[in-house]
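Asks: What follows is a set of structures for review.
Values quoted throughout were computed directly from the atomic coordinates according to the rules given, and no laboratory measurement underlies them. Quantities reported herein were computed from a predicted structural model and do not represent experimental measurements. Cβ atoms are built from the backbone, for glycine too; each structure is taken alone.
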Structure P
Amino acid sequence: MILVRAKVHISGRVQGVWFRQSTKDTAQQHAVTGWCRNNPDGTVEAVFEGAETAVKAVLDWCKKGPELAHVDDLQIEWADPTGEFEIFQIR
């Protein structure tokens, strides 16, 4: 199993639409750890760590998000996993 880390920056209508909670639920379903948070500029930022296929599944979900969201852009930075997370949390 290949482990990966992805840091993402998501823009669009992504705040006030249950994006963070839905991201947490999706990450937990795929056994992905990390965190997500709202940024003051209206974007959402997240870090995902886990099996490559699981992280990619969460990233695919993030391209659309929950029902009320509208994702305009998803920027991904790949890095080596650090193993620093035990769970996925909202910050």
Structure Q
Amino acid sequence: MDGGGLLVMLLGWSIPVYFVLQFMLWRRWDGGWRRLALVPLWGTVPVTAYTLVALAAGSNLWPLIMLFTLPLAFVYLLALVILKHLR
């Protein structure tokens, strides 16, 4: 597997992991940390809704927007987890 294939695979796997991590942080954290963990929802909820509408419309490119945006939200949440553990 070349570097590009590995990158696409990691991008793809970051999407379901993002949803699991988002749910876990929402349930486990409180106060300011919870508010910081919920910040990505401002972007990911509309992207997910758009993606589902595109899928229902039969678009063959429906996952592209999700592939470009949700990995960024995953990296943000991962950085928050690391920051919280370092504090």
Structure R
Amino acid sequence: MTFSVIVHSTPGQFAAAVLGAPEVNATAPSRAEALTALESAIEKRVQQGELLNLEVGRKGVAAFAGKYRDDPTLQDICDEAYRERDADVRE
């Protein structure tokens, strides 16, 4: 698994935290030690619960975006609209 983390240095130590979950963090004297400690903290969190991706459905008009992209009827409708538009422009 890959996690995005941020590392900050302050005099004498490094702090590393998971982006979006600042409570999952570690501090150590070196960058490498901070990252190793953070990796351990992440492993503990994963063992305590279930890690998954959650897809949230779109609501309202956005729910229709791309819904009919493979419908050949849509192309027919667009072609007819363009023909009518072009005919109006010429008149």
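Asks: Matching task: -28500 is the computed value of helix-only ellipticity at 222 nm (-39500 (n - 2.57) for each DSSP H run of 4 or more, over all residues; to 500). Pick the structure from P, Q, R. Before the final figure, lay out each step's value.
Replies: Details: P: -7500; Q: -28500; R: -14000.
It must be structure Q, since only it matches.
Asks: 16, 43, 29, 10, 1 is what came out when P(r) over Cα pairs in 10 Å bins from 0, in percent was calculated for one structure; which of P, Q, R is it?
Replies: On the way: P: 19, 57, 22, 2; Q: 16, 43, 29, 10, 1; R: 13, 24, 15, 12, 13, 13, 9, 1.
Value 16, 43, 29, 10, 1 for P(r) over Cα pairs in 10 Å bins from 0, in percent corresponds to Q out of P, Q, R.
Asks: State the single structure among P, Q, R that was used to calculate relative contact order in percent (Cα under 8 Å, 6 or more apart), giving 40. Each step should come with its number before you reach the end.
Replies: Numbers: P: 46; Q: 40; R: 14.
Answer by label: Q.
Asks: Ranked on mean count of other Cβ atoms within 10 Å over residues 63-70, which label among P, Q, R comes first with the largest value? Can you show the working numbers first?
Replies: Values: P: 13.9; Q: 17.0; R: 9.1.
When mean count of other Cβ atoms within 10 Å over residues 63-70 is calculated for P, Q, R, structure Q comes out on top.
Asks: Any idea which of P, Q, R comes out highest on mean count of other Cβ atoms within 10 Å over residues 55-62? Let's see the in-between values first.
Replies: Numbers: P: 19.2; Q: 10.1; R: 7.0.
By mean count of other Cβ atoms within 10 Å over residues 55-62, the leading structure of P, Q, R is P.
Asks: With distance in nm of label points 7 Å out along Cα→Cβ at positions 7 and 47 derived from the coordinates and found to be 1.7, which of P, Q, R does the value describe? Write out the running numbers ahead of the final one.
Replies: On the way: P: 0.7; Q: 1.7; R: 2.4.
It traces back to Q.
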